[in-house]
Structure I
């Protein structure tokens, strides 16, 4: 249980650092690309490539 609480606490700290305005800006850019039939490229190297692949599918 302690491990879960530690993870959730860390996750909350990360979320607290996010700017809602910045998140909204990214959402707006993605939606604009989608609505205008544009492409967004997600790239990475090594493990980051796996994350980029996963993000692009989501």
Structure II
């Protein structure tokens, strides 16, 4: 699948240093892939948590 849409973020020096330490610690070489997968997973988890349920939390107890 061709990716033709670009997303740009800006980080300050401390944030960039933090990210670089993380990349080095966990030996992440493909930073773009890692960032894309991390972002998509976070969004999917949020959508799943916010999805309507058939029963309320009290009814399921």
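Read-outs: derived from the displayed coordinates by stated rules, not from any lab. All figures in this text were calculated on a predicted structure; none of them were measured in a lab. Cβ atoms are built from the backbone, for glycine too; each structure is taken alone.
Looking at mean count of other Cβ atoms within 10 Å over residues 14-21, point out which structure of I, II has the largest value.
Comparing I, II, the top value of mean count of other Cβ atoms within 10 Å over residues 14-21 belongs to II.
Between I, II, which one scores greatest on FRET efficiency 1/(1 + (r/R0)^6) of positions 6 and 30 (r between Cβ atoms, R0 = 25 Å, to 0.05)?
The structure with the largest value is II.
By the measure distance in nm of label points 7 Å out along Cα→Cβ at positions 22 and 38, tell me the structure among I, II with the highest figure.
I
Can you say which of I, II returns -0.87, -1.23 when log10 I(q)/I(0) by the Debye sum over Cα atoms at q = 0.19, 0.30 Å⁻¹ is computed?
The read-out was computed on structure II.
Assign the value -19000, calculated as helix-only ellipticity at 222 nm (-39500 (n - 2.57) for each DSSP H run of 4 or more, over all residues; to 500), to the correct structure from I, II.
II
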